[in-house]
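Take a look at these structures.
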Structure 1
Amino acid sequence: MPLTVTTAKGAKHRFTVEIASTPEQQSYGLMNRQSLPPDRGMIFPYAPPQPVSFWMKDTLIPLDIVFISPGGRISSIAENTVPLSLEPVVSMEPAEAVLEIAGGRAAELGIAAGDTVSWRRP
């Protein structure tokens with residue numbers, strides 16, 4: 001599914017994302033993957049928006065975890081999360097979705113808190 005991040009400067013970055021919509025898919029996420037192409041990711045939708053927490057157990061690659069507030073605004077980004085870590089990565093406010101992309105991509109593309117994310121919910 002296509003997803004677009006629009007930066008404060010107006011740059012648009014397009015990703016193709018998998019949707020983790022069921023509890024099982026959300027629990028598994030990107031675990032056990034050996035790599036993630038730079039234009040790929042996974043989106044975790046939440047209805048209603050809620051505080052969320054992720055960990056990297058069984059995740060073999062670093063990820064940028066992008067927390068998306070209601071309305072599609074990025075509230076925070078946990079950059080280059082540590083593979084296999086049991087430390088929780090927590091949203092700072094209720095999230096309507098969370099986007100996982102390859103570690104370091106947010107900084108590389110200039111994606112930051114306050115930018116917007118648009119995608120079509122199934």
Structure 2
Amino acid sequence: MSTIQHPHATFDRFPQLVRDLTKEFGREGIGAVVERFIEAEQAEFWWEGRIAEKSLGLYEDGFDEDEKPLELVGILGIFRCRYYVATCVLDSQKRLHSMLRVRHFDGFERAERAFLTGP
């Protein structure tokens with residue numbers, strides 16, 4: 001019997017995170033270890049798990065005169081088998097500075113609709 005995997009599952013960073021941490025720290029207490037890593041690096045997991053992104057313009061509040069402007073980017077992604085839509089702040093090198101807003105969805109269709117209709 002074969003298992004059908006949703007094509008977006010390959011974007012979900014969670015399974016690989018669990019495998020990597022289990023390999024490094026062992027199985028005992030792995031749930032707590034995983035949660036600590038997610039708490040510390042959650043924005044990075046969301047950024048890396050994006051399926052789609054769109055520019056939302058410059059982040060006006062995010063730079064001084066002598067700094068390069070930052071960009072607002074909307075993303076649609078998947079993490080822990082749940083879809084999300086988020087608003088990110090990126091620098092000119094596409095490095096993540098922060099997540100301003102994250103909304104979670106149980107299904108792709110609702111998440112996609114939210115991604116397409118709003119920031």
Exercise. Which of 1, 2 yields 20 for relative contact order in percent (Cα under 8 Å, 6 or more apart), as computed?
Worked result: 2
Problem set entry | Which of 1, 2 yields -11000 [helix-only ellipticity at 222 nm (-39500 (n - 2.57) for each DSSP H run of 4 or more, over all residues; to 500), calculated] | 2
Exercise. One of 1, 2 was used to compute log10 I(q)/I(0) by the Debye sum over Cα atoms at q = 0.09, 0.15, 0.23 Å⁻¹, and the answer was -0.30, -0.74, -1.24. Which one was it?
Worked result: 2
For this session: For the read-out distance in nm of label points 7 Å out along Cα→Cβ at positions 10 and 82, a value of 2.5 was computed from one structure; give its label from 1, 2.
Result: 2
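Values in this text are rule-based calculations from the coordinates and carry no lab data. Just so it is clear, the model here is predicted, and its values are computed rather than measured. Cβ atoms are built from the backbone, for glycine too; each structure is taken alone.
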